[in-house]
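So, here's a batch of structures to check.
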Structure I
């Protein structure tokens, strides 16, 4: 599987919002992707054990990417 950038993932979700009938669900998914954006090498929203940062792509983004392929 080829890694995608955060912007590419958002674009894919945007595309799916218009293609699928469940646009509300896709809007929610888009908000999750926007929230889990890169902040340097870390995920903006994730905090790991002992308040350590979680590397981007975080598990949330990885699951979304896998689900879209």
Structure II
């Protein structure tokens, strides 16, 4: 069931990419669909990371100037 939900999320990102003109629409077999799927999965990964408590703590730590330059 989790795999199906993950596929649904990827499909939603692919639809969004297509509606914004960010995907390969040709069917020449040049790997465009694979590249789009990779990009969609990468975007979902980044969204999960950016919303993670670890990232939020690191962001707050950095924002407060606690990281030396």
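No lab work stands behind these numbers, since they all come straight from the coordinates. From a predicted model like this one, the values you see are computed outputs, not experimental measurements.
If semi-axes √(5λ) of the Cα gyration tensor in Å comes out at 33, 16, 9 when worked out from the coordinates, which of I, II was used?
The correct label is II.
Of structures I, II, which gives -17000 when helix-only ellipticity at 222 nm (-39500 (n - 2.57) for each DSSP H run of 4 or more, over all residues; to 500) is computed from the coordinates?
I
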